[in-house]
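J.: Each in structure tokens, the structures are laid out below.
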Structure P
Amino acid sequence: MKNRVEEIRTFIEYKDFDLARRRLLDACLDTRKESLIQQSINFSKQVGNKAEQNLANFSDKFQDGAEQILQQFSSLSSSVIHTNEQVISANKISKSYTVGGFNLQALSLKAYTNKIIGVVGENGHGKTTLLRCLAGQLQINEGSIDYYFDPKPDYFSIKQKVAFIPQRIPKWYGKLKDNLHFSASITGNYSKENNLMVDFMLERLSLTSYANLTWSQISSGYRTRFEIARVLLQKPTLLILDEPLANLDINAQQTMLIDFKYLAKSIYYPLSIILSSQQLHEVEKVADEILFIKNGNSIFQTTCSNNVTHKEVVIEIETNANRDTILQILENNVQVSYNGGYYTITSNQLTANVIMEKLLAQQIAITYFRDITNSTKRLFS
């Protein structure tokens, strides 16, 4: 708990107020102490959207309120041990479609609590098919899927423990908050506990101001947040999300990915998370394992010993300099390709640092740089 307290205090020191607010909620939930959880909810409601504004005159008030809660949090000792438990194991599963001729071929993976698996690849190459097979929505043709929460699962038991959130969120009716109360009641949460957990999810996913709105009154990004809140209230063991970043702006994408990381590693209710996305770099930052699918095949997997190790360095840069100038400065020790937006530079002689040093020494203005040597971005055609 000491590390958690220091983490939150550091966020406050550097005025990352909204992140501190969300982590404070997580910390109090992990204690399982209702009074402290309620106190953190009340604090979150008090600071509200001001936590995102980094106001100078807001800092002291936020720090004082947060410190009161942190002092109580520090006095508690957690009896919950942080462990990684296997949730699902897919062994050489395949899925064929009679129409269209697409085949998902011999894919394997193992998912654990506290871990995130990122499934990446281009559209139409099998990401959604794989996720739906894991969620029990599609019957596989070959291979096997073991669900460790039930030795002989049927569709009903899988649906209870495996939550699947599609890219297009199904329409719901009534008020957002009423739907959350109903979801919480499905798992036996009634009355006081129901209210507490719904209020917690509303605050944790920044939905409180939308609580009394309906489907047509909120954006697609907030519908995604609602769906996450809804399924989390049903306490799944495995959370599967198909392109959860697709409907979010760039800032919301970063927030959501960090939230996934923290939610997976929750002490109160640890999750295994599998998500698909085309936001490669962002997903690679938070995922514990990456699976790259192309034409229904796994062509790269972090945990696979057969992956090819690339010896050459590959970087992307955006600059107004032309290709000939770059090649001249780097003395033709590189290969340079251009996609109309940025250059991709490949070299088995120069490191990324040396390439950048040479370009900057010649006063080449670089507005974007990324080292993709170890990124799945290299696998895209």
Structure Q
Amino acid sequence: MFREQMHVSEEFVISRSGRFVVAELLTLHRVLSTSTRNGGQQDKIRYLVNHQSCEPSIHQERHDYMVGMGLEAYHDVVCAELALDPETVAIMGTAANMNNVSIVRKSHGELAATAVVTAGVESNATCAGDPAAWCETEIGWKKLPAFAGTINTMLLVNHSLTDGAQARAVITMAEAKSAALNRLAVRSRQSQDLATGTGTDQYCVATPLDQAKPLTSASPHVILGELIGSAVRDATIEALRWQNGLEVSYTRSLFYALRSYGISEETFWEQIAPMLSERNLELLRANKDAVFCDPLIASSAYALASVLDRTRYGTLPANAARAALSAQAATLAIHVSSQPRLWPGIHAKLVAMDPLQPVDLILKAIALGWSAKWEEEYQSEPVEH
């Protein structure tokens, strides 16, 4: 099978062909991986394979095909397609397109770490501790409602590590992945928390064998940890940019900031329609991107989300929630209106609203602000709804 070379070093070659990205290890390596076959720590692995095993949505036939034959047998099918010895291969599978792979290399002197990442989080992002989607029992797996989306990471370090340092590299790699999701403000799809990964993330970590003095740490306190962290973080951000369109600046939308709290574009227009005149609703719909991606409106949306988060976590006392949320909602309203002097009047209309119903509070704030923006009779006092 012809494979396009994407990155070449003395230790490995990364190439791509169709649904497959392959890292061929040119020297002896110790590999730690999540592969169904040959997983765990192995010294016999010569190829790391990431592949698109299905489409992101409604591809039940492919799921049934893989599960029906068993994942160990499916390992052989993948290797046969690549013409590789299955005993020398570690495999990861995903719904992500291999054309969206990101490769990032970070170096310091002769020491280097290379991250090869595909990523998708649209429906499967999760936070550690969220409700689970699968249950393994003595008689097999019990499947709960399905989710799609995976972050797969190949990490290749060009220096030998002790076994403990290789295990620590996995922790640093996982923390870097979570740091990428934090920068993009990715929320779990199973809870209101910020995501730390997805429920199906996989990895392969490869480090050379037989070097004279292996490194003993991959902690973020040392250079190797810094290289791993920055390479994996940056590669994850880039992969999500290509797979899900998660450009950092695009995450400033009000809907993106507050969708975990019930503000989604799918339901927004029906929810806010009773609060606006027909003309104002039409005007808002026609200018939605300019309004809801406005930096000040987005900043208020993130502030509201943060107050809601901190109230849930107990950082802020529940008895302070009404005052804190109404103040942030009033600020959101005046950013929508571009009329800062209206803050006291708008705040007075929001302060009595139930803080346990954030959707109603936020919709009311947007409606008050938008109604006040252009209508002269509202310049001294916002409209009552």
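J.: In terms of volume of the Cα convex hull per residue in Å³, for residues 227-266 alone, which of structures P, Q is highest? Before the final figure, lay out each step's value.
T.: Details: P: 69; Q: 80.
Max of volume of the Cα convex hull per residue in Å³, for residues 227-266 alone: Q.
J.: Further question: Quick one: Cα extents along the principal axes in Å, for residues 219-354 alone came out at 57, 38, 27 when computed from one of P, Q, so which one is it?
T.: Among P, Q, the structure yielding 57, 38, 27 for Cα extents along the principal axes in Å, for residues 219-354 alone is Q.
J.: Identify which of structures P, Q gives the largest calculated value of mean projected area of the Cα convex hull in nm², for residues 91-186 alone.
T.: Greatest value across P, Q: structure Q.
J.: Which of the displayed structures (P, Q) returns the greatest value of relative contact order in percent (Cα under 8 Å, 6 or more apart) on calculation?
T.: Between P, Q, the highest calculated value is found for P.
J.: Still on this structure, please answer the following. Can you rank P, Q by distance in nm of label points 7 Å out along Cα→Cβ at positions 67 and 243 and just name the one with the largest value? Can you show the working numbers first?
T.: Details: P: 4.8; Q: 2.1.
When distance in nm of label points 7 Å out along Cα→Cβ at positions 67 and 243 is calculated for P, Q, structure P comes out on top.
J.: Sticking with this one: Give the label, chosen from P, Q, of the structure having the highest value of distance in nm of label points 7 Å out along Cα→Cβ at positions 19 and 331.
T.: Structure Q comes out on top.
J.: Now, a different point. Hey, P(r) over Cα pairs in 10 Å bins from 0, in percent derived from one of P, Q reads 4, 20, 27, 24, 17, 7, 1, 0; which structure?
T.: Among P, Q, the structure yielding 4, 20, 27, 24, 17, 7, 1, 0 for P(r) over Cα pairs in 10 Å bins from 0, in percent is P.
Only the coordinates and a few stated rules stand behind these numbers; no lab work does. All values derive from a computational prediction rather than experimental measurement. Cβ atoms are built from the backbone, for glycine too; each structure is taken alone.
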